[in-house]
Each structure stands twice: as structure tokens, then as C-alpha cells.
Structure P
Amino acid sequence: MLRIQDLIIDTRSLGSKLWLVSIEPAYSYQNGQRTNEISGYRYTVALPEKNLEKIGVKIDGAKLMEPPENGFIEVKFDNLEIYFYWSNNQPMVAAKATSISAVNSKN
């Protein structure tokens, strides 16, 4: 039987623009408990084509950019994947990528 975790969500469903609004450390877990070890960073992006809904994108390793000083900055991700997981018997949506970079404005 196909499981919900086996489905691949098309990243185009997020829209064509991703606005970075904040960055937070992502911690490792052992035996279901959070440790103090930082495993990467979660880059929270607002989705202007989806009523500014937000999604966090985890990237393992060192912090790759600084949070925007005021408001947001448009970004793009390399190897972006969106997936489902279960928490407290509820389906949740999450994302991961291998890299992030600012989109150069032509203004």
C-alpha cells in the first residue's frame, strides 16, 4: 500500500517567489528527544502567491546566509523537497534543501 510519506510534492505548488523572513537553528534528536546539538538551520519563507503562508526549509550544516535586516529577501533553494510527516496524529508539511541563495533583483 502506498504511504503518504512516499508521495513527492511538486515544489511549484509553493509558487514562483519565496521570501526569506527568518532563520532558526535546527537541533538533532536522539530517541525522540531534542539535544543541544545544532544539525543545521531552518529558513522560514513566506509564500506571496499563497496568501503569505509560511514554510520552514531545513538545510543541514552551517548557516548559509544571514536573516534579512528588514522585512524579507527573495531566495531560491537547491534540491528543494517538500514532504509530509506525522506529529500528534496530524499530517504536517515540511521541506528540506541542500543550499539557499539570494535572488538578484534587477531593479
Structure Q
Amino acid sequence: MWKCPACGEGVESQFDACWKCGRPKPPDAAEVEGVPPSWADPFQENRQPDGTVKVAVLGNALRCAVCGNDTFGERSSLLNTTMMTFFKLDWANKSATNFICSRCGYIFWFLPK
């Protein structure tokens, strides 16, 4: 498995491009097998029956800073830039992982390394 330098997604070794953002595998892509899970994937998620997730970030439980809730919705947001959009290169923009509090709607943004 290698880590996409654009979006941080883990991609199986047999693939030559990231399935999430489409970026080609760089020749110096680091293999992440044998690397501690906190580096390969900083999020540990526990899916709940209602569709929300409980999340740990680098081993620390995520709690809402506003209401103290511990369940979240999850999405990925593209970090658009005007010039990339102008040249129709949105696929090359980085993306962020968002966790949205299921109680109050507060949004946590996590950028890839």
C-alpha cells in the first residue's frame, strides 16, 4: 500500500493512480505497510448503527468542542483554488476530511500530511 501525496489516501500497491483523487503514483511513493497505523491512517473509526462514526485521531477520542458529543458524520471536501478551477485542474486540488458533529453540526477539518 502507498500513500497518495495529494490527498493522503491509502492506495493498494497494484494501482498506479489514487482512486480518490486520480493522481498518478509518484516513482518515490512510500510503502506504508509496516508503518504504525497512526502515520498510515491517523483516523480510527467505529461505525454506529445509526450511520454516524466514533472517531479517534492519532489514538485520541474526538469530541465536539462545542457540545461534547462523540458521534460524527463524515465527508471529504475539495480545497478548491481559483487558478486550478480556471485551468480545469480541480482534480489536482487537495482534499480535507471533515467530521460533522451529529448533535450540533460543528465541523472539524483535517488536512492530509
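Quick note: the coordinates plus some simple rules give every number you see, no bench work behind them. Predicted model, so just to flag it, every value in this text is computed and none were measured. Cβ atoms are built from the backbone, for glycine too; each structure is taken alone.
Determine which structure produced the value 1.3 for distance in nm of label points 7 Å out along Cα→Cβ at positions 66 and 98, calculated from the coordinates; the candidates are P, Q. Answer by label: Q.
A value of 26 for relative contact order in percent (Cα under 8 Å, 6 or more apart), calculated from one of P, Q, originates in structure P. Taking Cα Rg over 2.2 N^0.38 Å as the criterion, the top structure among P, Q is Q, with the largest value.
Calculated for structures P, Q, FRET efficiency 1/(1 + (r/R0)^6) of positions 2 and 42 (r between Cβ atoms, R0 = 25 Å, to 0.05) is largest in Q. The maximum of distance in nm of label points 7 Å out along Cα→Cβ at positions 10 and 82 over structures P, Q, that is, the highest value, falls on Q.
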